[in-house]
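Please find the structures below.
All of the numbers you see were taken from the coordinates with simple rules; none came from a lab. Values in this document were obtained by computation on a predicted structure and should not be read as measured data. Cβ atoms are built from the backbone, for glycine too; each structure is taken alone.
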Structure P
Amino acid sequence: MVHFTSFSILALALLAASVPVQADGYHRCHPASGSGTAPTVAATAVFQPGQYSLGSGLDGAGVDAQGALFVAHNGLADPSHTITKLTNIDQPSIFFTAPSQLTGAFGDVRFQTIKTGTGNQTQQLYITDLKTPRVFALPAASTSVQPDPNQFRVFCQDAQMMAPYGISVSRQGNVYIVGQKVVSTTKVGDGDLWLCNSQGHPTRLDTLTRPNGVDATYQGDTLYVAESTLTNGAVSGAKVWRYQLDPATGHVVVDAATKAPVKTVLVDFEMLDKTGSTPSYALVTDVNNNVFVSRNALNKVVKLSPQGQVLATITVPTSTISSMALGGSDGKTLYIVGTCAGSTTNGCVYSWTNDAAGSAWQMQQ
């Protein structure tokens, strides 16, 4: 997610044991030397300003079980309280507007399919609130009709939460959020990672500096988090963390001795290609555990293997990518959303076809 002010368990154990431990105590996975030969491809514009406008505040993006794209914080109506559905991708319509008394601001969004004992299923939309750190839940019998606003409720909150810019829902129904303070110089503790279990009980899993994108893998055993650091407004240290999860509880696995979260660096962008000063605001995964990360000022998205090798580079006209989602009818369409190139008032959506479905889409099937 972007600031409004700028923009199986054994396998993991073997992988962690195979890479050197750095001076800071963390394992790092270095990309294969052949990563420079990965293809560079251009995304296709699928929504541009015309009869409709998504507004410059286009932010969180998620897909339902049918693969339709939903975006938050847009300019169709009240930009802080509206979720828009992009029907046939090029025709936006208001899906939900929050009650007028709400003082929050919608951030990121994710859907979950909930199956009942009778064989029926419903969808639930989770929405982060940036002004009052919390997560809302909105049940929807069908995403083809507007949901009942009376069902809109607070799902999870804690007084120590920071503004939640990213959200992910695991296959097991656990909700993960990353938050941060909006400050010009960050330190560890200015960002956080939380788990809200299926009952909405919050647990802080880790403290960070400036986390943004977050996504759980389809298997529910790994969580990826994009993070960077700010010093007087200058970005550095852009990287992607990989956390080991216990699928049974949803909690991050901790080291028996130190009680610290078990995490490794999937990619350190400064070590990869000297772009550690470029932030990553959006992150999604596919069912093959590949990770898509936005490289905002570089006008591109990189697709990384589970070992941190660059598999593809997807270019876009805009340098302000706020969110991404893998959807479409087969879950393989990567939607890239953000402010349109050369505009400060309009939002655009670009797409690229992947060879595997997205984790968030597949979990809903």
Structure Q
Amino acid sequence: MIVWVIAIGALALAVLAVVNALVFLRPSQSDVVDNDASVSILIPARNEEQRINLCLAYASAQSALVTEILVYDDQSNDATAAIVKAWENIDRRIRLIGGDALPAGWHGKPHACHRLAENATGTWLLFVDADARLHSGAVERLLATAAHHSCTLLSAWPGIKVKSLAERLLMPMLNFYVFALFPSPLQLISNAPRYALAHGACLLCHRDAYWRVGGHAAVRDELFEDTALARHWRACGQRALCCDGQQLCTVRMYAGLREIWRGFEKNFYPGFRRKWLFVFVLAIHVALFTVPCIGSIVFPTMPFAVAASSVLVARVALALRFRQPIWPSLFHPIAELFLIALGISSFLRWHSRRGVEWKGRLYRSSTVEHGA
């Protein structure tokens, strides 16, 4: 009986993943925008000497709708600032903003975004991560999509660039992790905060609405500031949406296994606002996405076969939608075991005295707890 419950659960979530793969909001193909629109590209950067050069090259290639490109140097101790200063001589729109000491109660990225917004003059603010590469025409299509759907916050879910074997095996799990559980069609039907989704690599906000809702100051202590901002945006009565941004923006989030582990160890547990939700989602991944795949090999039965096939269909559907290779789907059990271990490690680190270190800053559990 229990194995059939597992099979039905896996099948139901596979259906959700396939639906998401089919109907996840696509950006407008139009490049016709309001003639009065102006865009400030805002890039928070801390120790990004390996990435900032290409980021600025792609940002600089955007059209004249982009009136300024501001980079906030968040007290980097590498060559980030020097690289940006060199770019100031190439493109007059580029300007470096020196970083301040991080105020009490703030996390680094929300503070950097807040300072960037304070210095921006565009009618639209486009927050872009230093590892993001904006495609040609991205700004026009973002503006056209926001206008078409009457939203004042639009995030583009980026294409994920991978190079190493570890990245090819593990990074597709990010899309599976999100789109096997998030009902993306409902974001268009309801403006409830629970249907908010955003990716900080590419986040477009109308400046007036940004300040009206309090901007990044409202999520100053969030590590998942992107989706937290989208939730807050909706709670304030403004419309926030997330679209498929593969044709707009590409990121290589982490280079190699070590960076993947450290990056997601920092983010995994804080992504949940309640301990029970973290445990619940991890239990789903164990019971519905891992046990059937292993069970179908060790104890081949019809329920396990149905569940394992459902997981495989979901992985393939999402791989096709997000233009990723299909073969890593065959190694799903390995990726799931990695994800589960990562989640447990993230939880333990956040609840230990060690905390999590990221780019020279230490974060502990008191900075992420929202409830039991």
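Of the structures labelled P, Q, one was used to calculate helix-only ellipticity at 222 nm (-39500 (n - 2.57) for each DSSP H run of 4 or more, over all residues; to 500), giving -1000. Name it.
It was calculated from structure P.
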Can you tell which of P, Q yields 12.5 when mean count of other Cβ atoms within 10 Å over residues 251-258 is derived from it?
P
P(r) over Cα pairs in 20 Å bins from 0, in percent computed as 33, 61, 6: which structure among P, Q?
P
